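Nothing in this text is a laboratory measurement; each read-out follows from the coordinates by a stated rule. For clarity, every value in this text was computed on a predicted model and none was experimentally measured. Cβ atoms are built from the backbone, for glycine too; each structure is taken alone.
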Structure 1
Amino acid sequence: FSMDGTIANLKGIVDLAEKYSALTMIDDAHAAGFFGKTGRGTHEHCGVMGKIDIITGTLGKALGGASGGYTSGRKETVDLLRQRSRPYLFSNTIAP
């Protein structure tokens with residue numbers, strides 16, 4: 001979901017990723033809380049729930065300006081990101 005409202009063809013992207021054994025990642029900063037029947041975002045809206053490997057977003061849009069963001073995915077993927085992501089390694093937790 002870009003700033004002009006364009007939604008990627010996630011079904012087509014997922015099909016290509018499955019064909020070529022590639023990972024898929026979406027930044028749902030502008031869609032989480034708004035898109036999909038229950039507000040889960042672009043992957044719900046496009047019917048590819050459970051087929052996106054990494055989903056990132058912000059807590060500052062649909063959740064009323066909260067600070068921080070999130071990265072979600074399979075445990076193994078998130079663990080790898082935690083171990084190898086330099087910005088994560090050298091950052092502090094968000095304020096309570």
Structure 2
Amino acid sequence: MRPSEALERHRDEVRAIVKRFGADNPRLFGSVARGEDVEGSDIDILVDLPADGSYRQVFRIEDAISELLRCKVEVYPADNPHSRFYERIADDLRPI
């Protein structure tokens with residue numbers, strides 16, 4: 001199964017996981033966002049963390065979503081919208 005198919009089946013649960021760990025506004029980028037994912041692709045997610053947020057939250061979100069969807073998930077905090085990283089992914093961003 002492609003990761004995008006698993007995500008589509010569990011979209012509400014993924015949003016609930018993000019919220020449960022104190023983050024907000026989950027957005028896809030990468031192959032899943034572009035509709036180019038294949039079986040074995042990972043899911044790349046950008047989230048907004050509160051000002052006092054930590055990477056511990058990011059890792060917990062990754063683990064919980066990976067377990068739910070049974071695929072590799074990479075979660076990134078949107079801590080600097082002016083960074084080169086953000087500029088490179090901006091066109092791909094799609095809300096979950």
Structure 3
Amino acid sequence: MEHSSFMGQDEGVMSTNDDASECKKSAVYRGYYRDEYIGYFVKNPDRKAPEINRGYYARVKGVEMCVEKFLKKAGEKCQIVNLGCGFDTLFFRLRDAG
């Protein structure tokens with residue numbers, strides 16, 4: 001595979017990350033959930049449709065609930081590796097929650 005093909009793939013991945021981050025920021029801005037950290041990654045997102053905001057709220061809260069359930073079951077000596085997460089702020093939000 002040529003080097004330029006990899007660059008195109010990288011741009012696609014980065015674009016997906018940027019879009020997802022903007023959608024999360026839009027949902028936070030509209031009050032669907034709180035995230036004190038998403039603003040460090042996205043400044044001024046475009047307004048998203050309510051369906052997009054609700055979808056991102058459901059996705060973020062679903063992952064958060066699964067991780068919290070795992071942490072309670074696994075105890076203090078565990079580690080989570082979040083692959084393909086983009087600009088995910090879950091670590092910071094969990095740290096703040098204690």
When 1, 2, 3 are compared on distance in nm of label points 7 Å out along Cα→Cβ at positions 41 and 81, the highest value belongs to 2
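Could you tell me which structure in 1, 2, 3 was used to calculate relative contact order in percent (Cα under 8 Å, 6 or more apart) as 30?
The correct label is 3.
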Given 12.4, 37 for Rg and Dmax of the Cα atoms in Å, calculated: source structure among 1, 2, 3
2
A value of 2.1 was computed for distance in nm of label points 7 Å out along Cα→Cβ at positions 49 and 73; which of 1, 2, 3 is the source structure?
1
Among 1, 2, 3, considering only Rg/Rh (Cα atoms, Kirkwood Rh), for residues 17-56 alone, which has the greatest calculated value?
2
Given a computed value of -7500 for helix-only ellipticity at 222 nm (-39500 (n - 2.57) for each DSSP H run of 4 or more, over all residues; to 500), which structure among 1, 2, 3 does it belong to?
1
